[in-house]
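Since every read-out is calculated from the coordinates, none of them should be taken as a lab result. Just so it is clear, the structure is predicted and the values come from calculations on it, not from any experiment. Cβ atoms are built from the backbone, for glycine too; each structure is taken alone.
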Structure 1
Amino acid sequence: MENMDRFRTPDVVNRWRLPALGIGGIALLLWAIGLYMNPEQGLRSWLLGFIFWGGIAIGSLGMLMLQYLTGGAWGVVIRRPLEAASRTMLLVILFFIPIAIGVYYGKIYEWTHLPATDPVMIQRGLFMTPAMWILRGFAFLIIFWVMAWALGRWSDLQDSTNTVEESRIVLERACRFSGPSLVFYCIIVTFASVDWVMSLEPHWFSTIWGLLYVVGWALSCLCFIIAVMAMLIDTAPMDTVLGRRHFHDLGKLMLALVMLWAYFNYSQYLIIWSGNIPEETVWFVSRTAGAWGWIGAILLFFHFAFPFLVLLQQDFKRRAKWLAGIALFVLFMRIVDMFWHIGPSPWVTGNIAAGAFHIDWLDFAAPIAIGGLWLWWFFGQLASRPIAPARDPYFAGAIEHGHGH
């Protein structure tokens, strides 16, 4: 069995923590000032950061279970960063608290001010109350945390095994857990995305909404992990672990998720356009007019068309730094996509008309604050364990695959 000390996380990872914490702390202070001056804007901006960074953590959990379920060399070499990202779930729960408080006091989400006679409130009843909404949100995140804890515990047990058979047994437990858990994961992501984002416009609905977030958060996670792996590829011990074929495989998976994201978005638009029902079309009407329409066009070309054409090139996907560049670009487009979802939704205070284009400095401060704190926690989790699952029975084969031709 491999000596785990050989795969100790590079010291550079710990050096990334302090700058992330400093930037996040300063941005958090600025956001707190902005929240005091304009509570609703502060909460809407916080929601944007929460959905983006929390989505990376939640997406990492889904990708981790997918890897256990399907196998493959691509997943073995990125398992530890996926685990580290999924173990930030406790911090994500803390990030949810300001949103929960905002809902409790009716400072965000239009439905918190709808009259009891509104058809939406009548039909949804107890389900659409602040207490139930908050309870569901914490329940979703706690379930995600339990899943991440269980997978992390088995990973630690595998590191302590002494024989291949012992390692195989631990791996089998994680695989058996991941099958049914992945089904529940997709269901919970659907409910969470409906509560956290779709309910911003309580009279609008989409039956494909959950799949948009299952795929979108998986894409966010994958782009982030690719960027981290590319930063470590020239540093021991990852310089002997990662190979060109690993990045080629990750690039192909990124291409598939980009295409799937576009397919689900196009399907949603096509179904609503063909139905032409006012209750459904209102969401797209506000997002295809004025500046929001231009952002929608930017998403079409730069979230799909440009990455799609670039990722078709085999040589591009085999170059770690180049692939990381396009991954960071797609990751930026992911937060633009989240802003396009959240921005045009109705305001509780009515200070900004529904559908009017508005961007505030808090829309930058809040995601930076959450991102800095999240990265500080993530790098700490990544540094707390070996950077590779060296005692996995398929680890040697995964390395050999990555350095093949």
Structure 2
Amino acid sequence: MITTFIVFLLILSVLVLIHELGHFLVAKKLKIKVEEFGFGIPPKAFGIKRGETVYSINWLPIGGFVKLYGEDEAGSGKIKIKDQKSNIKDVNRAFFARPAGQRAAIVVAGVLMNTILAIVIFYTFLAISNFKTELPLISPHKFIFVNQENVSQVLISAVAKNSPAEKEGIRPFSKIISVNNVKIKELTEFINYVNNNKGKEIEITWQDARTNETFKTKITPRISPPKGEGALGVGLFSVQTAILNYETPAQKIFSGITHPVNLMTYNFEIIGKLIGVSLKEKTAAPLGDTVAGPVGIYSLVGSIVKIPDFKERILQVLNLAGLLSISLAVFNILPIPALDGGRLFFIVIEMATRRKVNQKFESYAHAIGMALLLFLIILITFRDLLRLFK
């Protein structure tokens, strides 16, 4: 649990700190005063002032923040807005007084940093895995700028107690590779092979889902199994998998960019289909079951740190960190109030109309957006806890 907590904390802190570093660096470059760069969430544990900026460590060690001189209160969602000019001595160094283009650059910088981080992480991930990886296919999809091979795989969904499979150490979600050295490609093919060899010893080659280790197991399918268990005592399902191979020099060079693009376009396609199913069935369950919050991510990190193979463990940590980083970038740039994209949206309106949006209206928009986001986080966390205890 200590290892899980450390890895979980490290991943989230790096993602958020990199994001805030983007805001910090661009603000410094534009000579806007940065009052504080904080690690963690207040209350403050201690801070050191270097030049005009306080670098602080806060008690809640998740993420970080940048406090800019003269940052507009409307953008932070405060309902009661004070007259900023009355408290500002050096207007030239204040965020709110800068041109819309400069403020937009600072807002976008965090998203850009998360995107760059995702590119670096995925390039490292692919380089370690020899530029080859697999993705489960929920629906047919063509990935761009990569050699793709779609294969069907047979997976074990459950293992019955005291069954031949359990006695031989076969675990749920393991992958069936072959039977008696005959490669298995279809679910019906495996079922027929087992049923035709009841009472006879067969050799099954399977891959452990947790460790990716491959095993060869000699097992005898039961002639008269208990009702509902089957000859081996396993539940089975078939899944389509896309084997992605970044093979050519150009594919390898651009793989750090191509792979996250492929992941996000595919994810948006799946989300769109799930929204359609949810609307058709008039329930949010299909979409809600695919979403995870901090508790869900923590649980996933716990599964990853248990992987015995060190290389595979590192690969899965990188894969998760890269996916979270690009997801954070994409989600944050959406024009949702309280997010960077929401603030950017109001700045773009200002640039188009050459007039600042009414601060009270913007403040209410961000406050409502923040409340909805907090409600969504609480709801997702509650669902994650239910899954965890079940």
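Here are the numbers for the structure shown:
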item	result
Structure responsible for 25.0, 82, with Rg and Dmax of the Cα atoms in Å, for residues 5-180 alone calculated and labels 1, 2 on offer	2
Given 18.1 for Kirkwood radius over Cα pairs in Å, for residues 173-356 alone, calculated: source structure among 1, 2	1
Which of 1, 2 yields 0.80 [FRET efficiency 1/(1 + (r/R0)^6) of positions 125 and 381 (r between Cβ atoms, R0 = 35 Å, to 0.05), calculated]	2
Structures 1, 2, by distance in nm of label points 7 Å out along Cα→Cβ at positions 309 and 341: label with the highest value	2
Structure from which -24500 was derived, helix-only ellipticity at 222 nm (-39500 (n - 2.57) for each DSSP H run of 4 or more, over all residues; to 500), options 1, 2	1
Ranking 1, 2 by relative contact order in percent (Cα under 8 Å, 6 or more apart), the structure that comes out highest	1
Computed 0.98 for Rg/Rh (Cα atoms, Kirkwood Rh) - originating structure among 1, 2	1
